[in-house]
Structure I
């Protein structure tokens, strides 16, 4: 009996194990990480396949609203979760302050159907000097200034990076606190002013942000000018590895797209048109940018302006046309870039312009390959390419430089103009159709006797 009971007990135990085995994975280590799984660079977990997301819209969305506040709330919510996607539905959104991008957050609109419209701006003289480092301003006329609005502060000596762009955080009568300290002394005696102007979309001190498929309406006729070092329709500052894709910026009283001190930025398939100043403005040490498939059209000054220390960049398959000064401008320490397969046409002055720099600050070792540079000089005689300064080791290869209009309408009379201090350059297999294909003004050494 004991033996029989022992057999019964064994059979029962085996049946239990068989039942358990039917409810566990075949291999005990089936959830173990694979050999290719790696933790993210700045987190203690691997890449996930599903990330946080939220929709914003006029209706039928997770969050409903029609101005910058609802957009910002959605972006900040996703940022607090470590990153993800904010979907903006069709409609027009009134922007009284920037949409501030955050690290690892993608903001995605519906192209032409999603319009971020800059609110009309107010402007006032300062009533008191704004001191460097101060976090408040006092204005003579507070009409149009409100808590939560974007604001810029400057005087005639405080332009460029010395202009302060911030958000109004509080009010006491005519005095307003602001979210950033003043970048310079803004003196009443020097015409100090404040205005509710700001980038419609901006990103400061972030990494891996993305804005795509959004239309920016700048309403330039209702806003004073904002300089491109501190603002644009879309503006990035120290926004490393960020992307601007398939966005349109139009009618902004300043630059279309500007990114400053921001390495590894990608701008692809964007349109910047009819902005008051520059179309696309990478600058102040923004290295390794990629600008591809973009259109800069009808802007007040240059289509594409490489500002200071733009190096190792790729600019390809862009169109720069009908701009108020140069199609492409290159200058201060803008070296080692590749510009290829771009179309530069119908700009008011020279098609491609190398600025007048000393040798230490020159735009050296740039390569222009397979570009079409045509019909420039609407404001008068021009060159397809003009090279100034002590600029060395440029390569021009396989470019088409021409004026296609009837002879009496042609203004791009010179193909390539090389000024007197330019160093070594290479011209290879270019097709040049001009009254003067190449004008070389460099001083030739005296022949050896």
Structure II
């Protein structure tokens, strides 16, 4: 008689118990009591429980070795590091701050970079810092300066003179791309790797673990300069709210850092002239699973349309991008890339984000290519429908569920450039709401087909609630 074989995929408790009990008669004829109270069955079940746990941990360990199945954030970060991809932390929103003099002056007041302003909202204060210096010319009363959401923080350390020195930062809300170090009065800059760094380069790498703890890693003297022993190291960065920094226009109203000249404070008003957009929380694991292979395919150079899209969507602050082909638009020439860009949180990208993305793509494009970046066009989808509920349903609650389903369906995070909205999908969506008998949609009357560069969003919503008869 051939021995029974336990299938390698049967590793849960019930499968192990069933297979082992089936094998007992092949081992001995004296074991005939298979009741739960039998001591042999008790021991067998204990071994099955241990086997189930061991199989779970072995499978979990194997899953952590592959990008599509990894579940722990630290392991995801380690896997992405193997292909040169860095999982991003929170991204600071960007906007433009307009500074206005209360009265004309005879000199040019200078508003320095790093000027701190804030918006006082119901759920707390939102701070912004200017990223450049600006002056108000004689005869003018106002100037506009690009700004980034967050507050500048500084942490101080002492150099050890050892190769590969690592400095752990206390903050866990560091805005992506804002870390810099000042050592002995010299500015050191962050790089992605040390491969192209020489022994005298003042470079360091920023690494962030699965618990959002960031640290600075310095070179070993061959690739990257070593901070000298006893040197004072000042690490500056922007502490941000991430997605919480996306606020509307005109909400920044207070200057926290006074603007002075010869010790005298200059009377100024401030406001954000455009909404703050592009702020995002730390990169999700699902996004990293899709984005890391996409950027690896590009080899970090922009050649094809897919390359431009992948590199743009991996840039901090950019949520969606679409490249318009020469076949999609008659006024686009060959050797020209036109791309629509939407920031995190929706809305329009700020000039600061567009400028930084333009510079990033320029460094990776083919030299003969001209790149043009455009704002997205939001296409409102007006919905007018009669919704019939089953007898006994609360129509007010039913309205809330139907409206929530529509808002989720057309939420910014779920839609893409050029995503058409089909009439049948709207009918199926409302029909699927709990408590709905059937619907009659009056608008739109047919499919809404979007053009390249357009993003659908929920427009005027009118739901007439009725009871089914």
Structure III
């Protein structure tokens, strides 16, 4: 088949996924305790792992070795990210799609799906509802269709940023949409986006071809694999990768994600800002094959392995998962979650308590309100954060790594998380959440050493609580 988008590849685009090599690593004899310990020690030194080193963690079999992997992931999470969990919400803009992916309710042949594209006015209405609940960070999600071109994405982003309700405002808009050419990415960048996500779905070539019919845009494996290289060429140095777990062997997909992260790091000097690892969920008109579905135990292990393999990359745990599993997996290295999520088109104003499967891409496992999720995080000792300071001050891409790798970022992250959670507690929280949050803030301040930074932070928290001042970040 002639490549559908052969003119839009980045210079020197290459298929860096070697199926035979990755599978071969997974077929090797299980490592001994010394090999596993050596890999863990390298990760705890905050050094990214190679593909082969990641395979050592994935092929370990002894229960005590697997527990060592879990404990190392917990340690690394605490050392790099502290107890912060960044919060965001998805906003689905349109579900028209020209693709026919067998695992997705949006696929063009699914006649049960209710098709819709939000107008700019409808986008404003959804954003107002989100701001009234306290959200500050969104990811806009688009089907793959000609109407969702770079200009439409640009206008949607600008519409979101222009909505203000009381103290409410969206300070960071990320994008999950179809791959673009370099010119398209540049146009979207002009809107002031944060991260641009493109998921490969599966890195296994044969599986990719099977689940993406050849007469569709998405059928071109290399075009999709190269998508975020083109984003980098356009100046978007904040990109997110992901795989849909359940299409092929979960261990192979972990190696594919690590290979992708290393490729971006080697080629552009900065790896992905985030990695997502959603599992297959029930969806309208979709029949799930059980062959490669990922168990809860293996899901926990893949998260722990990713945390060790890419110490400075944010890991996103989505509301596909049920609350009890989200709570457990959080400790293994997750740094971002969505909360209060609805993925029906218009869902933040039109959806009832129950989900409408014909209006969403897949079924969510956690549709609890934002305030309930935040209260649970606070109760568990996590510090919810809506911080957007690094993005807005240019601490992204290579600049972010300059701050993050030496650990300097901790000087900014905890104070900024505290100011954003104080905004939420003051403006939106229920009484129980407010009391729980104020206790956690007091505990965080007590742990901080006396310094000019702490003095300034305390004053900023007072201003948020007692005045109309907001968006006070370091």
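No value in this document is a laboratory result; all are computed from the given coordinates. Just so you know, these numbers come straight off a predicted model, no measurement behind them. Cβ atoms are built from the backbone, for glycine too; each structure is taken alone.
Quick check for you: by relative contact order in percent (Cα under 8 Å, 6 or more apart), which of I, II, III is greatest?
III
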Can you rank I, II, III by distance in nm of label points 7 Å out along Cα→Cβ at positions 113 and 129 and just name the one with the largest value? I
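Which one of I, II, III has helix-only ellipticity at 222 nm (-39500 (n - 2.57) for each DSSP H run of 4 or more, over all residues; to 500), as calculated from the coordinates, equal to -14000?
It must be structure III, since only it matches.
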Hey, P(r) over Cα pairs in 10 Å bins from 0, in percent derived from one of I, II, III reads 5, 18, 24, 20, 14, 8, 4, 3, 2, 2, 1, 0, 0; which structure? I
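From I, II, III, which structure was P(r) over Cα pairs in 10 Å bins from 0, in percent, for residues 177-280 alone = 16, 45, 30, 9, 1 calculated on?
On the way: I: 16, 45, 30, 9, 1; II: 12, 29, 24, 24, 11, 0; III: 16, 47, 32, 5.
The read-out was computed on structure I.
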